[in-house]
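Some structures are shown below for you to check.
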Structure I
Amino acid sequence: MVLMSSTGLLARTADQQFEQVGDTARANHDVIISAVPATNRGSIGLVTSTGTVIRLSVVDLPALPAVDGIPALSAGAPIGAFVDLPLGESALCLTTLDETSGIALATANGVVKRVLSDIPANKDSWEIIRLDEGDQVVGAIGLDEATAETSELVFVTSDGQLLRFAASAVRPQGRAAGGMAGVRLTPGARVTSFTALTPAASSVVVTIAGSADALPGTDAGSIKITPLSEYPAKGRGTGGVRCHKFRSGEDTLVLAWAGIGPARAATASGVPADLPTVLGKRDGTGSPGTTPISGLGGQL
């Protein structure tokens, strides 16, 4: 298994399953935002915000010892040790590179796309979406055809809306295609978060509100955790439902995440951060944060 932390560290481990063990103590760099199965002599893909997949050799990645629970990647290596991303381009997720692999991705402007296995054998990198001028990919996750049949796509927008609908509503397209309408945005809004998941009783949504004028990493904002089941599904291309009510001084969602709980958070340097212990209302306000949060994740 190859893992990527919220701080951009990569590592491989022989473990294939990870379960939270009781009240296991948190550690730096333990928010894992992407994990894919892999063999030591195989390759995986790194998906970036420009809609590019970059091939990585698994054997080049540092190996972690087996641990109980979700591992921390303090002994991992930064993505920059393996690929040189241009200024403004960021790594979003990892993906497998085999005949059954697939990727779901969404852009800041609300476009969604599914791409099935279409991997050039003689290239180290390739594009998987045609982006409009000024647009970028803000969320991506591995999603093969079989898993898509039982999965949902979840968008969270900067103005506090959430949209969830069946992944099967998005037909797969070739690498050169530009995707289709995913979520309808109000003027000035953008997609803050996107993922694909199979809904479960423990699925939650974490939203963090703040001020658009605040410098990144300086505003703790207000944080809310709500069961995903509280949000009704709507059709593809609609605006979804309200998921966070802004407090005075707040005007945007700076970070959001949906997945299998319990959720966990970290600062920009990978230090564990606290999240509310009480679940919030579907369209309620959040609880004041204690420290600026830059990374969100959950169970693998």
Structure II
Amino acid sequence: MGSSCNKNKKDGRDQNSHPKYRNLPRLWSELSYAGEKRVPQPIDSTAGSWPTFFLRRDSSGNFLDPDGNEIVFAIHHPDTIDFEGQELRQVQEILQNLTSEQITIAEYWGSGPATKQWTPIIDRLIDTYGLTPVRAARLLANVQSAINDAFVVTWYLKYRWDIPRPNQLDQNLRTIICTPKFPSYPSGHATISGCAEAILSYYFPAETERLRELAEENAMSRVYGGVHYNLDGLNGLTLGRQIGQIVVNELRTQRDSDMLRIELPETEDRNAQLPPPPYKQVIPFPRGRECSSLLDPREDPSAR
């Protein structure tokens, strides 16, 4: 499965190496969040070692595709990114000039775990295209299993690279949503969105453009919220799409007892009405903004 291994390695370094950054001497684990007095307590710091469904690991901990080929992830090494300069300034400028629509987008996609908004999208596609019970179950299982794998890779990189959040580098930064208690790069929301986009676009090719829009809006919502840098999202999308394509390549090989392909794309365009909009949670649950770091007074509780 040659597509999973890019020989033109973007970061030019061993992705298993411990971070020693020329451009960023301060790390996530060493800095408090704005308004807090202690360094953050890490959440799920070992998730990068958890079991995966499609991807594999070798004895050295390297990630492999289903055929056993080592994966070189399509993501830039942090030493190539100016987090403390250009990236931080961009977050600051975006927060200073936020529109009410952007605040709503940040609140909507930031409500609950990153899977919360994608599950209704999958359900709407199942209903719109009239999938049979077993095919609906397989679609849900395949997408969510791939999202699990994307999370494992993301958490592996997050805690390996230990990149600080914007409100750690700027101790006066007020965010729209609460800053999660794990490192910044790459964005988990962006990575799982790119992964879901790639797999759902395989099953529903007529919906490709809309799925891309949703994935990119989700990634950008984290910048609107002030909790991620722009390149956290852009590189996260690329990483997630790479993982999603590896999964799609594997799904294409699966056969039933008659040696017929199981996972077949829908050939019809039924123009699924995929949320959002409206920017209301499809599965509502009461949520506030409960965090001890500095928050911007601007908010949109209705989008949570």
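Coordinate-derived values only; no laboratory data. The structure displayed is predicted, hence computed values, not measured ones. Cβ atoms are built from the backbone, for glycine too; each structure is taken alone.
List of remarks:
- For 53, 43, 37 (Cα extents along the principal axes in Å, calculated) the corresponding structure among I, II: I
- Largest in relative contact order in percent (Cα under 8 Å, 6 or more apart) among the labelled structures I, II is structure II.
- Source structure (of I, II) for helix-only ellipticity at 222 nm (-39500 (n - 2.57) for each DSSP H run of 4 or more, over all residues; to 500), computed value -12500: II
- Mean count of other Cβ atoms within 10 Å over residues 116-123 - structure with the largest value, from I, II: II
- Origin of the derived value 20.0 (mean count of other Cβ atoms within 10 Å over residues 108-115; candidates I, II): II
- Highest-scoring label, criterion being mean count of other Cβ atoms within 10 Å over residues 164-171, among I, II: II
- Given 16.6 for mean count of other Cβ atoms within 10 Å over residues 180-187, calculated: source structure among I, II: I
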